[in-house]
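Quick heads-up: structures coming right below.
Throughout, read-outs are computed from the coordinates displayed, never taken from laboratory work. Predicted model, so just to flag it, every value in this text is computed and none were measured. Cβ atoms are built from the backbone, for glycine too; each structure is taken alone.
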Structure 1
């Protein structure tokens with residue numbers, strides 16, 4: 001088996017009495033998009049900043065391409081690119097100037113023009129940073145993370161604040177970057193983003209790994225129940241609910257009948273894999289025709305609920321890490337040597 005390019009073992013980081021990262025372990029294979037998923041405040045940013053040598057760990061080991069980044073942070077400069085939550089540059093620097101400036105920090109940088117073209121920034125090369133849209137700023141931050149020709153790129157909360165269309169465009173871009181051979185560590189609190197992009201991932205909660213695997217594997221590992229949601233008009237919904245509740249008492253394939261949050265006309269019926277085959281005949285026999293029938297697709301949110309016992313909440317304090325501090329928004333290169 002190919003040796004991992006990133007290895008984190010029993011990582012721990014505290015700030016006084018506050019435990020930001022309690023116990024995090026994972027490894028990343030070459031060419032993967034590897035996700036670090038969890039709500040805001042879970043310890044994701046602290047984990048990757050420690051991995052990059054930007055913070056000092058209190059315990060555990062972190063290695064990138066076999067290098068201990070805690071002991072030799074400068075040694076990974078040319079193989080590790082970092083995009084921290086927001087790229088803050090001088091308002092008047094242009095896209096092209098920024099990429100060329102950062103290219104000058106490396107012995108063997110990527111060609112700035114090729115990088116701008118790959119990230120769809122060529123037509124914006126002369127535009128000042130302050131005049132870029134949110135999506136354009138994110139693409140520029142990726143360019144700055146990639147300009148040193150890294151083998152591995154850390155992309156931290158890449159699509160926070162973007163509209164849905166810009167977010168999906170950015171997802172396409174991440175896949176294109178991976179196709180060039182770059183291994184990607186994707187830090188995100190968006191479940192859909194992790195499901196779409198990640199080959200494997202860890203779910204972090206309270207500074208510890210609570211689940212690990214492929215998105216599909218984690219979802220398929222859940223209990224084998226299914227949920228069907230049926231919607232009725234106001235005249236039929238209560239009668240339908242009564243029929244389905246009686247069905248739950250009589251049919252082993254139907255386990256419970258519930259409500260759908262925020263909806264007065266939808267009924268959720270949960271049971272075995274055959275629950276749909278029980279619901280439809282019962283409604284037909286009662287001459288009840290639903291306006292809509294849908295099966296509920298399992299997601300990583302269900303995985304989070306299963307392993308933590310609570311519903312997933314991305315968090316109300318975006319931009320804070322588990323220590324309650326705001327991670328730096330300066331480019332990673334500007335922070336080298338400023339380790340706490």
Structure 2
């Protein structure tokens with residue numbers, strides 16, 4: 001018969017609780033005791049059963065991960081980073097997705113679907129209402145927000161305002177003054193929402209450079225390629241003399257590049273384009289971007305929620321840095337634009 005946890009505890013001269021903590025590398029077990037327990041367990045051939053450990057501790061060893069999308073670059077990479085870290089520590093992920101495109105019309109988050117099924121919760125990139133946060137907290141488990149922050153909860157996020165300012169300042173430094181901005185959806189108005197802060201950073205940079213903020217230069221691209229393409233077409237019709245575009249995501253920036261090609265505009269000779277993310281396909285299209293470590297954010301948040309579960313962590317705000325990656329999609333302002341002559345559409349070659 002295989003050795004059980006009682007056998008290990010008896011041979012090591014400790015309680016079964018100490019055996020459990022030592023083998024799971026939890027705190028409050030001194031180093032000598034931990035090594036003795038591990039040595040005895042190895043000699044007896046004892047292998048802890050994850051299901052038995054969960055029953056004994058009342059833990060599910062599962063983390064709920066709430067995300068509006070799984071097929072967009074940022075969300076997919078955050079989820080991958082979180083899942084990889086959790087798996088290394090013997091935790092599973094319960095993925096809860098819903099339509100995040102309908103901000104005001106969507107059904108409220110139903111926290112009860114996670115009740116008694118998880119030990120902690122990660123919320124990726126979707127600003128929730130105060131009552132939704134309270135519903136999640138009522139589960140009695142640690143909560144970490146990724147890509148947004150608010151209501152005093154632990155967060156792992158960018159400084160979106162500073163990131164947008166840096167992107168816009170890159171374009172201003174190249175001589176551009178007619179700089180458009182492609183943001184998210186019209187309903188993206190929640191506090192702590194990345195598109196809100198990125199739009200504010202764009203305005204900050206323009207104002208600090210003495211450039212008037214023209215509301216006709218802002219349009220909604222819904223954070224995907226198709227939306228960015230449609231937005232760029234609208235901007236070209238409305239403001240044909242624009243010379244640069246800051247898109248709040250790389251996918252929208254790629255859509256903008258497609259629209260510029262549709263219109264016979266050259267990138268960057270006629271219009272410069274910069275995005276945010278560091279998308280894997282960015283290098284393929286020569287996209288200048290403010291790169292962010294999305295997978296690292298997921299891993300950091302997962303480690304934080306595990307620390308909080310173990311009682312060795314605390315809620316805090318982790319700000320992840322972005323870096324400017326300059327490629328071929330940005331260049332100096334066209335000479336005619338710098339001379340005050342508006343640019344029109346060019347015929348396709």
Structure 3
């Protein structure tokens with residue numbers, strides 16, 4: 001699979017370069033990041049997005065804080081506040097915390113987090129491919145551009161296509177930020193996987209026609225019972241899949257499981273600017289001043305899930321028991 005990763009580290013200039021995902025697919029622009037403050041801004045403003053990629057960016061943000069002479073405690077707070085829903089951000093910061101004050105150890109830990117992402121997602125891709133067949137629908141963006149590795153749900157899709165298990169992918173456009181239209185379509189085209197873009201409200205139509213065999217999506221945070229937060233619209237897809245008898249799989253690294261949450265009701269949901277709903281790339285599509293809401297994520301309850309794809313295998317109900325056993329082995 002041809003991969004474009006969301007970042008690269010320049011050791012000669014101590015710069016983290018991020019591909020500006022807001023500009024894709026029309027153009028590939030790279031933005032230099034040289035401090036934790038700049039890293040936090042890049043995360044908050046969606047230059048980089050996707051839970052695993054955010055985590056790696058935050059880890060390098062702490063390295064940059066060392067290099068820029070920033071207050072390390074303040075740098076960590078700034079990065080932690082950049083986006084509240086994806087647990088990988090906090091996982092990475094926790095991993096970096098013991099190395100405060102030691103630049104060499106911090107850089108080594110950031111590299112280790114990046115390496116862990118790659119190895120984990122290769123395993124997720126292979127495990128996920130085993131449950132996919134026929135025509136698959138996916139929502140939002142979960143490929144290398146969002147994860148820094150092989151992808152989670154998209155990784156499984158590409159591997160399943162490589163094995164001849166799937167024939168076609170339906171790509172939800174994913175309003176309002178259009179990650180599916182802009183990013184997933186771009187990545188699948190580069191990977192040579194046959195895919196068709198649809199608007200989010202077309203999913204039920206194709207399920208009713210029998211043209212969707214599975215739904216597979218990513219995860220920003222999962223509770224211990226299997227409830228999980230993902231891009232807004234995921235919950236609706238799960239309800240549709242349940243009604244139409246279509247299997248539904250979230251794919252995630254176990255680092256995206258929040259051990260402190262028994263259920264998804266306490267997952268914080270980021271509320272983003274209403275302007276992202278009322279305009280597209282600065283072009284208004286609603287009357288000036290018209291009110292809008294933009295919860296960036298929703299929570300899908302575990303009883304709508306067929307199975308959970310992880311680097312340790314595919315788990316089936318009862319999910320709480322399966323997740324606890326897998327996490328105990330980590």
Seminar exercise, completed: Matching 1.5 (distance in nm of label points 7 Å out along Cα→Cβ at positions 170 and 202, computed) against labels 1, 2, 3 points to structure 2
Problem set entry | Structure with the greatest value (metric mean count of other Cβ atoms within 10 Å over residues 34-41, set 1, 2, 3) | 1
Problem set entry | Label whose coordinates, when semi-axes √(5λ) of the Cα gyration tensor in Å is calculated, return 51, 19, 16 (choices 1, 2, 3) | 2
